[in-house]
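Each structure below appears as structure tokens.
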Structure 1
Amino acid sequence: MKRALLTMALAATPALAAPIAITGATAHTARGEEVIRNATIIIDNGRITAIGAGLAVPAGATVIDAKGQPVTPGIVAVPSDLGLTEVGGVRETNDGSARTSSYSAALDMAAAINPGSLHFAIYRMAGVTRAAAVPDSGNAVFGGQGAVLSLAANGPTVTRPRAFQYVELGEAGARLAGGSRPAAYAQLIDLLDAAKRLAANPAASVGGDDSGSLVKRRDVEALLPVLSGAQSLMVHVERAADILEVLKLKARYPAIRPVLVGAREAWLVAAQIARAGVPVITHSLYDLPDDFEGLAASRNNAGHLQAAGVTVVLGPLGGVGGTTPVNLPGYAGNAVGQGTVPGGKGLTKGQALASITANPARVLGLADTGTLEVGKRADIVLWDGDPLELMSTPVAVWIDGAPQPMTSRQTLLAQRYKALGRTDLPLQYPR
């Protein structure tokens with residue numbers, strides 16, 4: 001009943017027409033361990049204009065009574081294939097991997113994002129408000145340029161095209177480059193050095209665009225923002241030795257901003273990662289040596305990295321729990337639980353919440369979202385219970401201060417069929 005009444009109240013709220021006041025909330029701000037009880041959050045013109053206990057509600061504001069339930073920043077899912085892949089097993093619906101393309105780094109994922117994808121509504125109902133659409137590498141170590149997305153039902157969907165570059169190293173990169181890690185690194189350095197020459201001399205000859213060119217000029221041009229630091233470089237590596245090789249890139253290209261993805265063995269070199277100031281996107285449930293580059297996988301990985309001072313992001317990276325961002329709160333909860341295991345190294349609740357909100361926002365350069373504080377975008381989720389518990393679900397979601405529909409194709413189908421009489425059911429149903 002509470003969900004139904006709140007849904008009706010939100011449906012009657014004109015987006016951005018008047019201030020919104022969420023009252024009586026338990027606000028988990030994702031700023032350290034800060035929790036504001038009996039909080040009032042004022043939203044106006046898409047931004048949080050005030051937050052605190054017992055604040056006065058502005059005249060004319062639409063009031064939403066949270067009844068003591070938790071409120072958090074919206075979840076930021078990175079990496080994801082949102083808008084790029086509709087059905088994983090159907091190649092025609094997959095635009096994230098150009099398996100036979102002549103181009104690699106030049107590929108721009110923003111051109112393929114489908115805002116009509118059914119996954120937007122599913123993830124939004126789970127509290128995801130922003131996401132990074134990340135390519136897969138096709139036939140080279142570089143996969144292309146990813147995009148930052150808003151999941152708002154009223155758009156715009158792509159809020160930052162060409163936000164970062166993606167590269168595949170380790171075992172997968174070795175396969176793509178010809179069968180060995182040296183081949184993968186040679187391909188990586190070849191293009192980055194070509195971009196360095198082009199940056200120094202725009203008239204330099206750095207490759208062609210014909211099918212026979214080993215280096216494509218468009219790929220080289222696409223790497224100029226990486227060398228200048230305007231784009232981050234997401235690098236998928238797992239093995240500790242591979243991680244150290246990635247860290248060496250900062251000495252060769254001083255402005256480069258690597259982000260480690262996967263990084264199962266990162267805890268072994270946590271101190272070096274912290275000194276380099278490189279963020280890590282990993283998974284809280286990695287613990288099996290299911291390949292040679294992850295022999296030292298540990299569920300203590302995130303905890304050790306956090307303790308060393310590394311910015312930790314928990315992402316939907318496959319394995320246990322799959323790749324759906326819907327499971328991100330559960331992954332964060334598991335990271336908290338790991339700290340209660342004898343000998344375990346986990347995250348605090350504040351750190352775990354930040355790992356799926358504030359930290360991914362920071363890694364993507366979204367300075368105006370990820371936390372509940374004055375001036376930030378009003379990407380807010382109201383939950384029916386502890387957001388890090390598996391049984392909790394969002395009751396309401398706001399993106400840029402606009403209340404979002406809490407329906408998806410699945411909920412609409414359920415509503416359509418659950419009240420039908422036996423004689424009204426489709427023919428394939430037993431009667």
Structure 2
Amino acid sequence: METVRNSAIVIIGAQGDLSRRKLVPALCALVTQGLIGEGCMFVGSGLDPMTDEEFRLHVNAGEDLVPILRFHHGIKGLKKFLDSLGNFERTIVFFSLPPSVYAEMAAAISAEGFGPDTRIIVEKPFGYDLESARELNTNLQKHFPEHNIYRIDHYLAKEAVQNLLVFRFANTLFDPIWNSGHVESIQISATESLGVESRGTYFDGAGVTRDMVQNHLMQMLALLTMEAPVSLDAEDIRNQKTNVLKTMEVVRQARGQYEGYRQEKDISPDSDTETFVEMELRIRNFRWAGVPIYIRSGKALGRKGTEIGIRFRSTPRILYNNDGGLKANSIVFYIQPLNGIVINHAVKVPGSDKEIIHSQLDFSLSDEFANAPMMDAYQRLLMDALAGDPTLYVSAKETEQAWTVLENAPDVGKKPFLYRKGEMPHSPLDIDWIDFSAYKGRRCGARPAES
């Protein structure tokens with residue numbers, strides 16, 4: 001990556017948790033690595049008055065960041081303050097704010113003098129449903145053109161997710177079998193061991209479908225199932241993701257809630273918000289016709305992990321599979337906290353006539369590139385925004401199309417069923433899930449990736 005110079009990043013809501021935990025450490029790392037160079041400046045803006053020094057202490061700014069990190073109280077006068085610090089070739093404004101105020105803030109910074117050439121970055125969830133997402137897109141685009149609106153999905157910046165396209169389109173070994181003729185099912189699982197913790201107010205208004213499925217999991221599914229783009233340009237990749245999202249339909253879903261959720265801090269005592277969701281989707285195109293796609297995500301499930309599983313069709317009931325007991329091959333992509341790929345295949349036990357067991361070919365991103373500098377998600381996303389590369393950001397069309405997929409999803413049972421905290425519930429849709437915990441591999445679990 002080329003070193004960025006003469007650029008400014010403004011963080012609105014810089015006194016909050018995201019700024020302290022993710023954004024400031026990411027900026028500090030980029031400066032230390034020499035990827036952010038001369039003429040750059042970072043300004044935090046917040047509602048509570050602070051001196052520069054107080055702000056730097058508040059966000060635990062590293063030594064390298066201190067000289068170029070400043071604070072401004074509120075929005076009024078922010079553009080003039082930034083102009084007094086230098087003549088910047090590009091300016092990015094990061095909305096570290098609740099999504100409900102994105103439209104209002106876009107209007108406010110535009111009125112303050114940040115022109116349409118300013119790039120704005122907004123966090124998920126982008127809208128509450130299809131109607132609100134469309135309204136938000138319209139309101140943001142009143143002040144900033146679509147090509148300067150960067151919607152973050154930090155899963156897209158994970159190395160393991162970026163490797164999905166490389167795995168598919170840089171290996172002739174797998175492309176011929178990436179279709180309904182060979183794939184029995186696609187399975188995506190994202191589980192958390194903890195409950196809502198301190199995020200009760202936000203989570204009770206969102207639920208796991210809005211928090212995880214509409215963005216992270218739908219984006220991974222689109223990368224996994226889209227057709228090959230004409231090029232690796234952002235627009236070509238995003239168009240193919242949008243195209244496959246247009247063909248998706250939820251055919252079944254079931255929502256769950258862990259016991260004790262309603263007693264958590266900031267949770268409504270009669271809340272029907274789901275903390276677990278399981279769904280079956282179909283893709284209505286030639287490549288994937290008839291292949292069930294299973295998605296599940298939830299909290300307080302006793303294990304933390306995000307995985308993608310591809311289960312292939314079983315071999316015919318002849319030769320080594322006369323009794324039909326031979327397990328189907330599968331590929332598992334470990335996204336987090338493990339990061340790697342495991343291919344499960346059959347081998348003969350040495351010394352036996354035809355005793356078959358399943359073994360694994362495994363790849364660990366952390367082990368293979370142990371000495372390579374690996375960016376965390378926010379480092380990569382901030383660098384891409386500075387470079388004007390929206391490939392790892394989500395377009396307006398994509399986010400609206402993902403809402404369209406989920407908008408009319410049939411709900412089995414309507415109200416969420418209860419499950420025990422710390423346990424994975426039995427599949428409410430009777431899905432034969434891959435046992436992702438059994439596919440550790442010899443190297444895949446050696447060193448966890450960043451979460």
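Can you say which of 1, 2 returns 3.4 when distance in nm of label points 7 Å out along Cα→Cβ at positions 33 and 177 is computed? Each step should come with its number before you reach the end.
On the way: 1: 4.4; 2: 3.4.
Checking each candidate, the match is 2.
With log10 I(q)/I(0) by the Debye sum over Cα atoms at q = 0.18, 0.21 Å⁻¹, for residues 217-384 alone derived from the coordinates and found to be -1.33, -1.38, which of 1, 2 does the value describe?
The read-out comes from structure 2.
Quick note: the coordinates plus some simple rules give every number you see, no bench work behind them. None of these values were measured; they are calculated from a predicted model. Cβ atoms are built from the backbone, for glycine too; each structure is taken alone.
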